[in-house]
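Every read-out reported here was derived from the displayed coordinates using simple, explicitly stated rules and does not represent laboratory data. Fair warning: this is a prediction, and the values are worked out from it, not measured in the lab. Cβ atoms are built from the backbone, for glycine too; each structure is taken alone.
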Structure P
Amino acid sequence: MIIVNSKIVITSNLEKLREKLVNEIDSKLTKEFICDEFKIDDAKAVTAEAYIAEEGVKHIIVLANVYRVEAQNSLLKLLEEPPRNIVFILIGKSKNAFLPTIRSRMSIEIDDVVPLRVDLDIDLLKMQTDEMFSFIKRYKSAKKEELRAIVQELLKQSISSGSINFNESELDMFEKSLALVNLNTRSQTILANLLLLIYHARGRES
């Protein structure tokens, strides 16, 4: 698929949408600019890339949590009159992340990425070591989004059970585990630590 018109895409899951776009766009000429905060130097890099001539359509994907005002202002003319065969895709979490002058130059799409749901298929209140090993083995090749969903579901089911009580530091372990997922830590390491934590917290008085 070739996207022919520049646009802004709003989503709650930036990385998931980026993966989706990269998989959908049938073009080897795709350049990505990914940063937490889009600054003036990033805008200059985007501008420089846009003026590198290509015969085919080149998609320039810009993804950031925050877009600085001065960086957006520096792109106004470029977005209004893009070079031939250049398509911009700006990704953010809110329409308000973009200046009205930017929004007026591009179409806006809302992409509601549905959170991945997983069926753990393990009884956290009765699991023994052999079941824990099987669970870890089953998800040893889990990708980021699936692993993130597993961590969240482990916490949800533990709390809803009413018989698994975590102290504050143990609850922090789940937050740290989500951070480790983003750092590409092995799924076996993350899941083993959490299952052992749950195992020892069972039946503990709150």
Structure Q
Amino acid sequence: MYIIIVGCGRLGSNLAKQLSDEGHDVCIIDRDSNKLSVLGTGFNGLRLKGIEFDNDKLMEAGINQADALLAVSSDDNINITVSLIAEKIYHVPNVISRVSEPGKEYIYDKLGIKTLKTINIGIANLKRMLNLNKVNVIHSIDEDFEIVDVLVGKEIKATVDNIEKNCSCIISFIVCGEDKLIPQKNQIVHSGDRIICTMQKKNMDALINMVGKGTIL
């Protein structure tokens, strides 16, 4: 997945490094070269210095080929402007913007921009919104419980029983290629399998951390 990140503050820089380390193609834009330097020599993505909503800079970033754009600067005006350009002009499939000042949240809502509220800002939440962890919510039972379809992204060498106990979930069945299997407690789950389970939303990160990290398939 090719992802453009606007804003190289604490959230943007950490997100850029993590997504790049996981194998995604990442470009990050910020007008402050000092912030971009924080990424260090280990960052394998593209870093661009310039006005974040400048059309030439966005074209240099490859916005017309981007799968997603994350506007996570601390300036709501920048985030709103870039998000609208990405959505309305370049039709980027997935655009998510950070709401820096809660009082401006209504502007995002009125413009129909998908947002991550300041109180919920975090890399795990952003990745979930982008579906980078390959989680598909099949059905929301209520405010607390949902049925999910999760792709196992690494060879974890764990049994069904291990996953259920560690993640407080109930696995209904496992999809192995074209086969759908009713799981046995001692059955080992492998990379590439999909597990269908019922769980509390609050335990989703535990499940993703256990089965979804590593190589994204």
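When relative contact order in percent (Cα under 8 Å, 6 or more apart) is calculated for each of the structures P, Q, which structure yields the highest value? Working shown, then result.
On the way: P: 22; Q: 15.
Max of relative contact order in percent (Cα under 8 Å, 6 or more apart): P.
Name the one structure among P, Q that Cα Rg over 2.2 N^0.38 Å, for residues 64-103 alone of 1.16 was derived from.
P
From P, Q, which structure was Rg and Dmax of the Cα atoms in Å, for residues 80-135 alone = 22.9, 63 calculated on?
P
Ranked on distance in nm of label points 7 Å out along Cα→Cβ at positions 16 and 40, which label among P, Q comes first with the largest value? Please report the intermediate quantities before stating the final value.
Details: P: 3.7; Q: 1.4.
Of structures P, Q, the maximum of distance in nm of label points 7 Å out along Cα→Cβ at positions 16 and 40 occurs in P.
Comparing mean count of other Cβ atoms within 10 Å over residues 8-15 across structures P, Q, which is largest?
Evaluating mean count of other Cβ atoms within 10 Å over residues 8-15 on every structure, the highest lands on Q.
A value of 19.7 was computed for Kirkwood radius over Cα pairs in Å; which of P, Q is the source structure?
Details: P: 19.7; Q: 18.5.
Only structure P yields this read-out.
Could you figure out which one of P, Q the value -7000 for helix-only ellipticity at 222 nm (-39500 (n - 2.57) for each DSSP H run of 4 or more, over all residues; to 500) was computed from?
Q
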